[in-house]
Structure formats: structure tokens, C-alpha cells
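Novice: Have a look at these structures, which come just after this line.
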Structure 1
Amino acid sequence: MSDWHFYEPRAGHGLPRDPLRAILGPRPIGWISTRSALGAANLAPYSFFSMLGDKPPIVGFSSIGEKDTLANIRDTGVFACNLVTRRHADAMNETSRSAAPSTNEFEVAGLEAAACTVIECPRVAEAPAALECRLIDVHPLTDSSGAPAGAWLTIGEIVGVHINSAFLHNGLFDTAGAGIVLRAGYAANYFEIAPEAAFSMRRPAS
């Protein structure tokens, strides 16, 4: 019979580190770029990020604490999600630093900013893909009793998609070839999607 470690999160996990971020992973990183109402560019990574729907295409990310990214999106109603690859991992990490609202993280990380097409917002010029998004809602998260969780879920509709043609093979985006970086595990743990990790499986017919 298997031995299990069970815990109720409210009572504590009893382990050296909280295991949930390791269990619920790997997760794509939403490298979110915004512009403040005063025109300052901002770029920051969020690992509580995912696609939430496809018709229309919707993405969401959660901010733990009210950060500059959240303030900018509330003010302007737009943001861009930039794809993080292994080549950009160090730059992404640089943009995770706490900084003053006027700090341009593109410059700090040595990244070139490019203009979006549909929205007024910068994007990472060298990212293999970037998603232009219009704000749908910023929703404060709570626990099951309704008490504030100190986190905000931002939901946006994808209104523009940039794809570097080098990663389009026969019209299909090369996810493994792009070397996408995912967040999982503990403080310093990341994963890279690689071709050898891929396998195919079709859904059963109805």
C-alpha cells in the first residue's frame, strides 16, 4: 500500500517548501509588456498564466499583489504577452526585479521593443511570438469564504498575433523548436520544451 503525505493548505504543508507550484507545473510564462498612462514601457514575467478560451481567444494571468503591470493595464486597457524561450531566459529573469514605475525593463534587460499593430503597447521584438490583448476584466481573487487573497486575475482577448516565420513549418508553429521556457518546481526551477519530450495522441472519436 502506498504511503501518502496529505495536508490541508490552511494548516500548513509540513514540508521544506510549498509543493503546489511544483505539482501544478510546468506552466507557461506570461511575459507581459505594458505602457503606463504617461508612456513608460514596462515588462514583467508572470507564471500564473494560461490560455482560457479559443473563440474568441482569451488569456489570463494572476498578479500576486498590485504591481505596475496591473496599474498600467487598468489605465490603458491593453497588454501584450511575449513568448519566453531559453535564449531569453536570462533577460526574462532580469525583468522580474522590483523597480520603480518609471523603470524601462526593456532597457534594463537589453531587449529591443517593437510596436504592436492593433493596440498601443510595446512588445519584445525578438520573441518568436507575441499576443496583443485588450482587457476584458481585472478580477480580485478571494478564498472560498470570500476573504481577499491579495491577487488579481487579469483576463484579456487576443486581438493580434505576431509569429516569427522562422518558427512556422508547413504552416504549423514549431513549439519544441522555439525552445519555450516553462516555470515549475521551486525558486530556481524551470523547464525547456524540447523535441525529444514531444509525443502525439489524438482524442477518441465520439
Structure 2
Amino acid sequence: MSILEYNGAAIIAMAGDGCVGIAADRRLGAQLHTIATDFTKCFRMAPKLYVGLGGLATDVQTLHQLLEFRMNLYTLKEEREMTPQVFSHLLSHLLYEKRFGPYFVEPVVCGLDEKGEPFLSGMDLIGAPVTAKDFVVTGTCTGNLFGMCESLYKPKMNPDELFECLAQSLLSSVDRDSVSGWGGIVHIITKDNVITRELKGRMD
């Protein structure tokens, strides 16, 4: 088993019409042993910017703290919020700096840019980025997530449709993966606010 799969994760970021959403499961495990069912994998980095960190739980927490530190430095120096594009580049550089002893984390970034357009990006553990117009996934059941997202995704979804698509994709995917699941959380980012809903999933 890869060290990236040790704790288990399932994270999806998806674009809608003037909105963007991110969903993640809540399980923290040590292989097949479940330790907690309220582990956070999606983090709010700015009012319209979230990052999902899938991989080794200790590295997830370490990288999140480092990102918050860099974000605060940027805000103090520039006196403005970091855009999703800039944040994605920052994260990519942070990961590449540690390429010889990497953080075992595969992140996804989602947010709304200055024009209110969705931005999605994903990267591997040494920071090689990919941007997408529809959705990006990471975690231990990426095959299931890709299949469900390709089946359910449609362009120009409103916030309610986007939530339903994310929720159904996540819950259906983790049912076939033994190291992720145990409920989920969905954040829908619009130009006015962020809507957060928790999902109940199978607990077996």
C-alpha cells in the first residue's frame, strides 16, 4: 500500500455557473482501522478560496499550517487577498521545494477569481499542477470519483445542482472504497457567501 493511501481520503472540487464546490469525506484511518470520523480535509484559505488536502494525515496538518503562515505573510505585505491562481502557484512551489523529501499530500484548489469565475487545479505530491474547467479529484478512490463525476457533471450548474452533484458523486464513490467514507462535507462557494452542508454516509 502507498503511504498516500495509509489514512484514506476522497476529495472532489467542481465548477458551476458563477459558483464552485468542494466535497470531502470525514474518515481518519490507519489502513483499515478507523480512528476518527470528523477529520477535516478541506480548509478555507480566503473568503472565496478552499484547498482540499488528501494523503498522509500528519502531512495534511503540517502543510495546512504552513499555507496559513504564507497566506498571512502575503496579506500583510500586499494588503489584499490571494487569488486562487496565485495560491495554486504558491502551493506548487512549496511542494516542489520539498521534492527530495516530499509532503505526502495531493492537493486540489478551488475558488472564485476576481471576475467571479471558477478556478480549479490539482497537483501531485511534488507540485506538478493541472487546471480543469469541470472537476478535479484526489484521494484513494480517484477511479470511482472520476467515473461518478463524468456521469453526473453537466456545465453551468446552479449552487443547488452543484451541491447535489457533489454529494451524490462523493457518497456513491466512497461506498466502493474501504479506506474512505464515514460521511462527508460539502462547501459551495458563490460570489455572496459559502454554503456548508454535512452528509451522512454509511458507517460500516
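No value in this document is a laboratory result; all are computed from the given coordinates. If you're wondering where the values come from, they're calculated on a predicted model, not measured in any experiment. Cβ atoms are built from the backbone, for glycine too; each structure is taken alone.
Novice: Given a value of -10000 for helix-only ellipticity at 222 nm (-39500 (n - 2.57) for each DSSP H run of 4 or more, over all residues; to 500), point me to the structure among 1, 2 it was derived from. Could you put the intermediate results ahead of the total?
Specialist: Values: 1: -2500; 2: -10000.
This value belongs to structure 2.
Novice: Here's another thing I want to ask about it. Compute mean count of other Cβ atoms within 10 Å over residues 33-40 for each of 1, 2 and report the one that scores greatest.
Specialist: Ranking 1, 2 on mean count of other Cβ atoms within 10 Å over residues 33-40, first place is 1.
Novice: Given a computed value of 192 for volume of the Cα convex hull per residue in Å³, which structure among 1, 2 does it belong to? Kindly include the intermediate steps, with their values, before the conclusion.
Specialist: On the way: 1: 192; 2: 105.
It was calculated from structure 1.
Novice: If relative contact order in percent (Cα under 8 Å, 6 or more apart) is computed to be 30, which of 1, 2 is the source?
Specialist: Working: 1: 23; 2: 30.
Going through each structure in turn, the value belongs to 2.
Novice: Let me ask something else about it. Suppose FRET efficiency 1/(1 + (r/R0)^6) of positions 121 and 169 (r between Cβ atoms, R0 = 35 Å, to 0.05) works out to 1.00; of 1, 2, which structure was it derived from? Working shown, then result.
Specialist: Values: 1: 0.75; 2: 1.00.
Computed on structure 2.
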